[in-house]
1. Out of 1, 2, 3, which one gives 29.6, 96 for Rg and Dmax of the Cα atoms in Å as computed from the coordinates?
2. Distance in nm of label points 7 Å out along Cα→Cβ at positions 52 and 100 was computed and gave 0.6; which structure, 1, 2, 3, did it come from?
3. Could you tell me which structure in 1, 2, 3 was used to calculate Cα extents along the principal axes in Å, for residues 116-299 alone as 65, 43, 28?
4. A value of 5.0 was computed for distance in nm of label points 7 Å out along Cα→Cβ at positions 204 and 340; which of 1, 2, 3 is the source structure?
Structure 1
Amino acid sequence: MPPTAIEPEHFDWLDYRKYTFSLGLTADADVFLSGHSASCYDPSEGRVVVRGGVAEQCRTAYEKIGSLLEACGLGPASVVHVVEYVTAEAVDRYPEIEGVRAEALREAQPAVSTVIVSRLLRRNAFVEIEVTARADAGLEASATLGGEPGDRVPSAGRAAAAPAYSLSAAAGDVVYLSSMLPVDRRGELVDGGVDAQAEQIYDNVDRVLAAAGMGPAHLVKTLDYVSVQGVADYKLTGRVRRDRLGPVYPAAAGIITDRVAHPGALLQVDCIASRSLPHPVNPGWDRYEKLTYSPAVRAGDALFLSGLAALDPTTQRAVHEGDIAAQAEFIYGNVLEVVRAAGGHPRSLVRTVEYVTEAGLARYRDTAPVRAGLLSAPYPASTGVVCAGLLRPEFELEVDAMAVLS
């Protein structure tokens, strides 16, 4: 069954029909929601505004999420993965975000990824929340990784004992992991540079996967968030990936952030795995033969793409410097080339996350006509955030995409 847009009869916050993204999509039993903030249309001002403090904004976002799940006949227990995009200025109030999540999701214990961003697209927004749910959700239990109750892998800066989240949560064969950080079992940050931190992160990933009955070969996607302090040596993490991943390298992306979710850490890795072993998908780009990630991997009907920016895969040169609309057209052209190589089509896309730099933000609106021209309705669920940078200074946009091949 092809992806279907979630179109609630009443969505009181704004008119979603004019955008080039869907509020959310269903694909069989899976539900993929766009990122939702506290944005609301104010008729007195004639525009969309964001108001309120951190907790109030979170409640508004979860009200939207709840209405969309309800439109699918689902409730909070269906949520298996939450991504919280939190601005740097709001991160000190993260306990409020956790508290509202606990209120909104009640008994659910999803995997949680916490991503600290420079800012969100809506001014005055502190947090944007992206949810994946499943009609027959079966959560993986929080993984105890030793004999003592507190012997866990701390994630996203939370305390080691009794986390109010799951280290992994399953949506069918797909298993989402909470953000993995370079901390040991005592919750202490490891010494060393970004490569040493990557080693600790993959130690933690291995233990969480083992607790779920899987190993590194089951990884289908890794998303690296590297701090501005760690980016100079980020290339050293390639050796760690080469030693520890494979035989099929997962899809991957690397995003520069002002900081990651643990004070002092240089790197965090958000991972997705699948009980179905992945198969690589490559439209014929030779450059990936030397890299430690694939253009995309397919596991069952799910297609996980690597992050794509305006890099010519043949010449390996950045293109369209200073023109975010042209970069978007180039990027989405390559996204669709990968999807077609896997046997899909534009309607197969279920989610895109767009990372835009400050340099590209002024003309970011120019990318909407590009999406309208290249993608097909129902448009994928989408989230857009402002990051501290991308791995080449010429890049103004990177797109992280997922498709479902029906």
Structure 2
Amino acid sequence: MQDRIAEVQQTIVASSAPSSVFGDLSWKRRREVFFTLPETAKERLVADMGRKQLRTFVRRLDPDEATDVLGYADEDLREAVIADLDADRRDKIEFLLSFDPESAAGLMDLDYVTVGADRHLSQAAERVQRFEERTDRVPTILVTDDERLLGELPGAALSLADSGAESVTDHVREIPQVRYDRDDSEVLDVFRENRQRTVAVLNEEDDVLGVIHADDLLTVIEENAGETLYEFTGVAEEESALDGPGAKVRNRYKWLIVNLGTAFLAAAVVGLFESTIASIAVLAAYMPVVAGMGGNAGTQAMAVTVRGISLGQVSLSTGRRVITNEVIAGAVNGIITGALVAVIAIAFSLAEFGVLLGAVIGVSMVANLVIAGFFGAIVPLVLDRFGQDPATSATIFITTATDVLGFFVFLGLARSVLL
């Protein structure tokens, strides 16, 4: 099943007329395929659709899903399609389109009913039944008192509706709330802090605008994970595995040029020790080991620090303990890995250098992992202090530090001890 969807996605992305391929699918398959396409492919597909095809597709979607689809259409096409819809659906979609798609209101849906605090369970059940008959969906039941939200009425409580006189307030439970203009990442934090599966979205006057369900956040979680991975690797977040080579080149070449500049800086340091390497050629075999271990250790320290920043656990003013811990961890890990590399170096070069080559490499490993721990922790904190995204920018500075300083320590020690 998943393989089939992936095959259709690739066909749509590669096609010069993606709407034709899309139109050959059943409506159910179209829905599955569309919402798993990359952003650029969605934009291209919607732009290739005509008014009739787009209207046919969105007419059967939930209003929040239809809003997502129409967000990719140009203004004229979007207005034409909305004008063709029935009044109730048109009003809901226009309401949802008025909000920022990356805000709490952009995530919410309108599958809820409000029930006054003075109502009985039987009356709430009637309200829910009417909603289900009209929409074929089960609503979230919100209890209000003079338009002030009191909480949520669990659906299970309606099983007591036969009692008639049972008040809804006897079963109301607290529901987390979020302002409509909050960023989607803040909504994610609200769900993390509260174990309920639903959050109410309110406006400035604390009136209910909609609800967000836990399932609605799956896309946000996946996007955040993907963005973090892209940021660490210098890839544009809009890039997809299905993009063509041209798009991939445009999204990557600038970052690669910056990395090329730092590589030349490291090469310049190596050039300072050209005569040392010429005299002791075996040093060249261990240089990638020193640089690679430093880079890996720096990335680990950076990942932990960036996560701490994102969770509000650490900042530059409170980061002394974090930096100290990373430096100590780097030193201990350097001793462990340095000892292993030193043993290997001594085993292969005992006759020529005795234990000296192993000692040089071991000390260099300890020094470079200390450097990696220090810069891996302090660079993200400094960048965050100056308002820069540490996940995007920190890697290049940390790698430069471990390469340049690591080579300088390793080759400098080799020149002093082995020559």
Structure 3
Amino acid sequence: MSQPELLVPAGDMEKLETALDYGADAVYLGGEGFGLRALAGNFTLDGLARARELTAAQGKKLYLTLNAYLRPGDFAPLAAYLEKLRGLDLDAYIVSDPGVLALVREVDPQREIHLSTQANTTNAGAARFWQEAGVKRVNLARELTLEEMAAVRDGCDVELEVFVHGALCVAYSGRCLLSAALAGRSANQGLCAHPCRWGYALMEETRPGEFFPVEEDGRGTYILNSRDLCLVEHLPELLRAGVNSLKIEGRMKSRYYVAAVTRVYRDALDRYLTAPETWQVDPRWRDELEKISHRPYDRGFLFGGRDPLIHAADSRYLRAHDFVGVVLEAEGGQGLVAGRNRFFAGETLELIGPEMRQISFEVGPLTGPQGETLAAGQPNGRIVMALPPDARPGDLLRRAVKAEG
């Protein structure tokens, strides 16, 4: 791999198309089983075939997650699934379980294999071990510092991938047992119930049903809530440390999240590749990332610090903007929009597109496809409306959330 790769999640076909439009070099997605996001949209075999067509037509890569930890009864169905996948010629499978790795090597020996962060690779010796087992790329544990990443690179020649943006698990590289213990849903088999986000209270065993709040401040408790990762300001350091692929988390996030985050990291990466000596942080990048739903951002373990950082202000997501529509058609200042949230004439919306295009505009009269007057743009509706002159199909519309109080 000569150029660093921007790797973007695709929870369904709509998000895959958005990832490609907004600058992904490669996308990763899940099939109908054997992955760690069983509750994402995921792809049927027909859907994977269509995804393969789209990515191949644009010269982009497509990776399939098979990174669940399997039980003995899972291997026969997996072998059958791998046989069906062979004809799709996907670029790589992402795995965690050594048994899955061995089965892929047996059934589809030519297929490229990437190692998931779930395998907790923290040193060059482990990376070499996996490389000798047939792995071409290793996603390093999120707990590594920049210095430790560079040390891994110095000690091996396997491709290295790291997460640069998105949610962080409170457990070590996502190897969590809370969901299985409290909800009977195994996080390591793709069914995490996210108990780290639940509210908790204290109960004394002789007083059943009498709950005492566990509060850190007036908002409640957030002792298990990790912050979100954001490393857009540190891409040069990661690339100089020898990282080959920059991965964005979020197969269960929205189409708006995929678009907004991808275009920021695409812009930051392209600027570095064009002029690394003069690269500097553009304040617009962080401003844009603040406009998606997220928990407070942090650099994780990149520059050291072993103490866990929990939510310092609130356990809820921060949301500055609502995603209200997708441009389906646009020509001559008029367009057809698919509604996602209600919006009204007279409101100020912002149109965003690839390559950091964005412009604010006031909504004019709204009509339906048959010319009928609409009181508002509605979710799942089709709305004909005036748009900025450079609007294009695939652009998104958003609205600033009014501050409370």
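Since every read-out is calculated from the coordinates, none of them should be taken as a lab result. Since the model is a prediction, treat every value here as computed from it, not as a measurement. Cβ atoms are built from the backbone, for glycine too; each structure is taken alone.
1. Details: 1: 19.5, 59; 2: 29.6, 96; 3: 22.5, 72.
It must be structure 2, since only it matches.
2. Numbers: 1: 0.6; 2: 4.0; 3: 1.9.
It was calculated from structure 1.
3. Working: 1: 46, 39, 37; 2: 95, 33, 30; 3: 65, 43, 28.
Source structure: 3.
4. Details: 1: 4.1; 2: 6.0; 3: 5.0.
Here the read-out was taken from 3.
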